[in-house]
Structure I
Amino acid sequence: MRTNEEVEKEFEEFLKDIPDFPDPSEMTDMQLMRCRFVNMTIEQNKAVIEELKKRDLIK
């Protein structure tokens, strides 16, 4: 059986492979429109909505 330390270390290694959420200003219109808000933080949601408004994709 693995220890907590081993599990935590393995999980940290796993998280390193997950890319950070891109800056909404660097995303294409299609990427912005297809964002899945349920998988994002509140700050990321707000940033995407603000960028959509800047591009007049939503009002």
Structure II
Amino acid sequence: MLKIKELTVAYTSTPVFSDLSVAFSPGKITGIIGPNGAGKSTLIKGALGLIRRTGE
């Protein structure tokens, strides 16, 4: 199971996520969809620690 707990990401002073928590169940296929600029890639990069963030 992949859990993201209280993820906060901001670019300069613009918050992208604030205290986002989500759990992805094993054995299930999950898609992350949304319009351009909604933060899909930022969610993955924040979860992987590729960009500055707070949370677990």
Practice task
Name the one structure among I, II that semi-axes √(5λ) of the Cα gyration tensor in Å of 20, 14, 9 was derived from.
Solution key: II
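When distance in nm of label points 7 Å out along Cα→Cβ at positions 4 and 20 is computed for each of I, II, which one produces 0.4?
Working through the options, I get structure II.
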Problem - Structure responsible for 0.45, with FRET efficiency 1/(1 + (r/R0)^6) of positions 12 and 28 (r between Cβ atoms, R0 = 30 Å, to 0.05) calculated and labels I, II on offer - result: I
Exercise for the section: Could you tell me which structure in I, II was used to calculate helix-only ellipticity at 222 nm (-39500 (n - 2.57) for each DSSP H run of 4 or more, over all residues; to 500) as -4500? Expected result: II
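Where a number appears in this text, it was derived from the coordinates with a stated rule and is not lab data. On a predicted model such as this, the values are computed, not experimentally measured, just so you know. Cβ atoms are built from the backbone, for glycine too; each structure is taken alone.
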